[in-house]
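We did not get these values from a lab; they are worked out from the coordinates using the rules stated. What you see is a predicted model; the values in this text were computed from it and never measured. Cβ atoms are built from the backbone, for glycine too; each structure is taken alone.
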Structure 1
């Protein structure tokens with residue numbers, strides 16, 4: 001059976017008549033706006049933002065070599081994640097499958113929407129086993145979540161295994177590429193036309209340095225984007241966010257320089273970490289963070305907090321015993337971390 005979007009879209013969503021905002025009902029330019037009960041003073045903040053974000057989608061489409069109808073913007077990637085559950089998963093009936101360990105919001109969104117969440121463990125070296133993951137699906141599985149490079153492990157999943165899953169699964173495969181700008185592996189964005197069941201998540205929060213404006217991106221077929229657009233809040237991306245994103249997308253060279261600097265700092269940081277007696281293993285990283293195995297993760301984390309340095313204790317996450325996740329900072333920040341770890345290493349553990 002071939003993939004059919006209609007077969008997996010909830011019946012109430014198919015029948016839903018979406019809210020039509022004032023700015024949805026015309027196209028083109030206008031000079032007088034008397035349609036949305038706005039205050040006529042304090043321009044431009046008095047006007048509702050473009051609900052379709054056309055200027056932003058056009059600019060991003062040129063950077064990504066993709067047409068605007070393949071783009072959905074959300075309040076962070078968390079919004080399209082939630083909308084995918086709401087559009088395609090019947091509460092109390094359907095299920096989703098995800099790798100473990102991985103980004104925690106997939107489970108939170110599943111629990112919020114009353115959808116069974118099935119975890120399939122990565123291998124001990126954090127590699128993906130497509131056969132094992134596909135075996136966990138059944139006729140009620142509507143979504144598969146993959147994160148590559150994965151969080152918190154940092155490694156890129158094998159593209160061959162990912163493509164096998166996309167090709168064999170008859171629901172939607174959601175590939176979260178939040179850290180793809182730091183990865184030597186290429187994005188699978190060019191594969192969208194080949195795989196109508198593929199949804200790719202990216203973000204401006206990481207490489208673009210825009211976590212504060214909360215703009216996530218979902219790339220998918222126009223049909224999938226239309227479903228998500230049908231159920232989103234009318235003005236989900238505010239004017240400030242749209243304007244700042246447009247400004248930054250015009251500074252792609254600056255983003256590339258930041259990425260290059262972060263990758264250089266990551267190598268320097270790895271070279272320092274591997275020398276520390278506190279660190280027993282550095283896991284391979286294709287992201288802007290490093291997962292390290294330590295002799296006592298909780299104690300080291302707490303000692304760093306006392307020194308006003310915050311990392312992430314991942315020691316309670318599957319396959320990540322005694323592990324800390326460290327984001328690559330500036331040279332000065334990384335230096336402070338290493339100095340603190342050297343001091344902590346002299347303490348009894």
Structure 2
């Protein structure tokens with residue numbers, strides 16, 4: 001068991017050649033590689049993602065995040081003819097959003113900007129961390145307009161153009177609202193999900209809209225000083241019932257992605273039970289935190305020194321996860337959003 005230490009962000013650093021940052025998604029989705037890590041035996045297996053079905057058992061509950069990425073990146077024109085990049089982060093009401101603006105200095109309070117012919121907004125406020133609160137004006141349906149004027153907000157390390165926009169969403173995505181994909185879920189096909197269900201695995205859907213945290217690095221050297229972003233979540237009664245029944249009966253709850261983990265661990269009690277609810281979470285998980293609800297994890301490989309690798313280290317311990325990542329680098333796994341998957345058992 002790891003001692004309680006004050007971790008620095010550099011404690012979660014690893015070397016990654018740029019050539020291993022995946023630029024395009026695997027085709028088909030479930031043909032990416034899968035690194036399987038067994039925490040009890042410390043054994044690593046190299047598989048293909050569709051082989052995940054071999055590691056699932058009847059009675060397991062697979063928890064997925066059904067958020068849908070919207071074409072959240074848009075370009076606005078300032079009153080003086082300049083261009084500003086606007087990234088939708090979080091919706092407050094019908095017309096009000098929190099957005100990331102680049103360059104931010106152009107987004108002074110009271111400034112009005114236009115996006116194409118259908119959308120305009122006024123900057124109403126600036127948050128402590130520099131995001132803008134804006135109020136949109138438009139006629140018609142906001143989502144329809146955004147689908148016409150926006151583009152998918154791919155992470156900055158992806159330089160290739162995405163040919164098929166739907167590949168930055170999971171096949172089970174339903175609820176519009178994310179600024180980035182819950183990428184562990186990108187590996188699943190409908191056919192694979194049917195095979196998983198046929199094995200007796202239950203699937204529970206939760207919601208967490210992925211926001212700014214995906215784009216914000218840890219800036220503080222001592223990780224406990226890092227201010228975590230807020231993201232909106234929802235657990236419906238049906239999902240809570242499926243998860244709680246499994247916990248009561250000693251069956252495994254397997255989270256698909258760090259976003260599902262954050263949702264479950266935000267609401268779980270000390271017995272791992274969850275309740276049907278919705279709200280905003282700023283939960284920041286790092287070692288030696290012990291998961292209350294989550295028994296196993298499907299995830300991708302995450303950026304060095306990121307809050308996501310810190311979260312995954314809660315499953316294994318810091319040194320173990322860095323050993324797993326070292327193995328993955330040496331064995332030429334593909335990293336980050338369009339990269340390969342891991343299954344931590």
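Taking 1.00 as the value of Rg/Rh (Cα atoms, Kirkwood Rh) derived from one of the structures shown (1, 2), identify that structure. All intermediate terms of the calculation are to be shown ahead of the outcome.
On the way: 1: 1.00; 2: 0.97.
This value belongs to structure 1.
Of the structures labelled 1, 2, which one yields 17 when relative contact order in percent (Cα under 8 Å, 6 or more apart) is computed from its coordinates?
Working: 1: 17; 2: 25.
Structure of origin is 1.
FRET efficiency 1/(1 + (r/R0)^6) of positions 43 and 259 (r between Cβ atoms, R0 = 41 Å, to 0.05) computed as 0.90: which structure among 1, 2? Walk me through the intermediate numbers first.
Working: 1: 0.65; 2: 0.90.
Label of the originating structure: 2.
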Legend entry - Computed -5500 for helix-only ellipticity at 222 nm (-39500 (n - 2.57) for each DSSP H run of 4 or more, over all residues; to 500) - originating structure among 1, 2: 2
Inset, instruction - Determine which structure produced the value 3.0 for distance in nm of label points 7 Å out along Cα→Cβ at positions 163 and 179, calculated from the coordinates; the candidates are 1, 2. - result: 2
Inset, instruction - Give the label, chosen from 1, 2, of the structure having the highest value of distance in nm of label points 7 Å out along Cα→Cβ at positions 267 and 331. - result: 2
Legend entry - Origin of the value 20, 15, 12, where semi-axes √(5λ) of the Cα gyration tensor in Å, for residues 99-186 alone was derived from one of 1, 2: 1
